[in-house]
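Pasting the structures here.
Quick note: the coordinates plus some simple rules give every number you see, no bench work behind them. From a predicted model like this one, the values you see are computed outputs, not experimental measurements. Cβ atoms are built from the backbone, for glycine too; each structure is taken alone.
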Structure 1
Amino acid sequence: MNEQLNFFFSRIKSITYALFTEIKNSIGEDWLRELIKKYGEELKIPWTIRRLALFDRIVKKAQDFKDRINDAKEAFAAWLLFKREILDTYKITNEDLERAVSVLERLHREQKYPRGLFIWNPTHGEYKRVSLLAQYGPQEDIEDIEKAFDIGYYLYPFMKDVSPLILLGLLLPALDPENKNVYLEEALIALKMAKLADFWYSLIERREQPDFEHWKFWESFIKKWNERKKAR
């Protein structure tokens, strides 16, 4: 299974970044010069403003790349296979993803990081609960934490970057607006999976908060697309 998942993700990544780079290189840098003029110098431009300006230009320019829609749809097919393989194999539902994101985010916000030597493996059975009780005490919902840790463990090795979000939340809705709602629904699932992988690694391995602003940007960008969809 691991080989299949890595293959599917590699297709998503390679197609997405090739298409993203091609469109980005075609838009020039007028958008950046406008921002520099507004903020005085490039280093003073907030990264969220800069990224949003770039994405907005890519959305507009994507109409000139309609001939690449089949490539983007190939990556979309790879995403669907990737998602089905990993979620079905580990019996993870959308509700499980939402709950796990909420649990891990709360632990980060409250800075409840594991102490000492802490190695997580879903196959450790009852030992996992004993370990969690020692870390967090009986006042916590150990079952929810256990499930969130398991899901993060399964997702982390395969959700390697944000290429699914670029594909589903930016490129495909711009290239194929008639099916935008389908892509944005998948983008929301990909966002939960990507956040979970990052939240899990940051909690278990790094033991420090992830870059919440990064994920907030993607949430707001996808929300903006959804608002455009409803306004049409």
Structure 2
Amino acid sequence: MGKFPEILNPIVSAKIRTVNSFYFQYGRVDVRAKLPSGDWLWPAIWMMPRFNQYGRWPASGEIDIMESHGNKILTDEFGKIHGCTTVGHALHFGPKFNKDGFEQHLGSASNSSGFDQDFHLYSLEWTDEKLTFLVDNVPTKVVDPGMGGFWPNGWFDKSDPNPWRYSKNQKMAPFDQKFYLILNLAAGGMNNYFPDAWLNGANKEKKPWRNDENFAYLKFMEARDK
């Protein structure tokens, strides 16, 4: 361990990615998986562009086929239940890192028993016209940006440069290039995937760290048995 409070990060997460072995443009992805359960776990099945044709994230896009929270009961500030009974889908796209249109195309699916109880099929059907997300072969979100493409979909400031203005497929850019597959499991994090206002468990307790503090990993470790 490092010198207190600057300890070594107590969690080592992992990912599998096909960045150098397999990448493709258009088709179908099927991943059959049983999700893990555990407080503050973050399993994900997602895709990233192989060559960043339109520039750095999120200009070249990101496709989140499945993301979930490992908590059994996780409640947001509006009383909505999250956790391992829900999986989400998203697309990230935009001209700058702080201008991401992902909120325009969020999707989700629910299972009252929990996606941690059995294997389920998480799929993406991707064509030059639209993207369809499926869970157990049931479509849960269809994204058809229309002929105007994703630029007007993101409600971006017109003063920003459109990174896709010269694309061959104006409708689907930046999702008109080769992407690779990523399977990963993360723990915790400070990018607001676990917002500070959300409450955990039947007792509705806040998470043990804040997303703006310097030693969040120390707070995470200290609460590991709670």
Quiz item: If you work out FRET efficiency 1/(1 + (r/R0)^6) of positions 22 and 78 (r between Cβ atoms, R0 = 25 Å, to 0.05) for 1, 2, which one comes out largest?
Solution: 1
Quiz item: For which of the structures 1, 2 does the calculation of distance in nm of label points 7 Å out along Cα→Cβ at positions 126 and 142 return 2.0?
Solution: 2
Quiz item: Out of 1, 2, which structure matches 10.9 when mean count of other Cβ atoms within 10 Å over residues 110-117 is calculated?
Solution: 1
Quiz item: For structures 1, 2, which has the highest computed value of distance in nm of label points 7 Å out along Cα→Cβ at positions 94 and 174?
Solution: 1
Practice problem: Tell me which of 1, 2 gives -1000 when you compute helix-only ellipticity at 222 nm (-39500 (n - 2.57) for each DSSP H run of 4 or more, over all residues; to 500). | Solution: 2
Quiz item: One of 1, 2 was used to compute mean count of other Cβ atoms within 10 Å over residues 38-45, and the answer was 20.4. Which one was it?
Solution: 2
Quiz prompt | Answer label among 1, 2 for the case where percent of Cα pairs over 21 Å apart, for residues 62-149 alone, calculated from the coordinates, equals 37 | solution = 2
